[in-house]
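Got some structures for you, see below.
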Structure P
């Protein structure tokens, strides 16, 4: 059995933003900015964001869906290299994944007056979880795009 993650338990999304990578990196690491966009779709509120941006530091983001249910994601920072790279664990509080967190890697590449963001999320327990996160991240990145354009 291989230690390499299978393709169906890893997702990669790439988006371009017409701003500097410092601005995109700050949107991912500043609690006030995260609170304005880090949700899978419009209609969510983000009442609590805590960020301790250092290797070994933790973060927590509470998102409230339109029905009033709170979804809290938390994790630890594994690599913090401003403004180029951010790696952290990811687990929803109270979910089976909380015991064995998945991992998010963000690469910020500047090209001229735009930034290419590559998001890789891996180590999911199964294909279904990967697909749900694919949808959630696509929505999050759309929210980020709107936030950065404002």
Structure Q
């Protein structure tokens, strides 16, 4: 049998990706199926996944479990990275893309294609993903473990 914690985590990721597609469609008035697999955007599917993992691990193993401690630490690292490191990387990619476009024909070969700009998340996107992961983790824990 597949571990319920893993199923709950994947379910949170999938819900976040579908919500990302729906939100992007509403905001940009254009249906783009690639939002089902892309990083960045609202909500953070990474945050949803790691929060659902931590919550369902807490339900399964207890708050005093070393496994929950590891899941919680990983969740904080991933969420910090998404809202800080990866967000800054996306901002730098945007500036580099603008610089490369302004070079025109003199553009270096290493910059044949634009760098990906939608990499990280705003703190709000991370928070919404975290709340979504919490909700899916609790719901999944209730179904799987009947707490």
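At-a-glance table
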item	result
Identity of the structure behind 3.4 (criterion: distance in nm of label points 7 Å out along Cα→Cβ at positions 12 and 60, calculated), options P, Q	P
Winner on volume of the Cα convex hull per residue in Å³ once structures P, Q are ranked, highest first	Q
Of the structures P, Q, the one that 4, 17, 20, 18, 15, 12, 8, 4, 2, 0 was derived from, the read-out being P(r) over Cα pairs in 5 Å bins from 0, in percent, for residues 28-91 alone	Q
Computed 1.5 for distance in nm of label points 7 Å out along Cα→Cβ at positions 36 and 132 - originating structure among P, Q	Q
Distance in nm of label points 7 Å out along Cα→Cβ at positions 100 and 116 - highest-scoring structure of P, Q	P
Origin of the value 36, where relative contact order in percent (Cα under 8 Å, 6 or more apart) was derived from one of P, Q	Q
With helix-only ellipticity at 222 nm (-39500 (n - 2.57) for each DSSP H run of 4 or more, over all residues; to 500) derived as -23000, matching label from P, Q	Q
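Laboratory data are not the source of any read-out in this text; all were calculated from the coordinates shown. Only a predicted model underlies this, so the values are computations on that prediction, with no experimental measurement involved. Cβ atoms are built from the backbone, for glycine too; each structure is taken alone.
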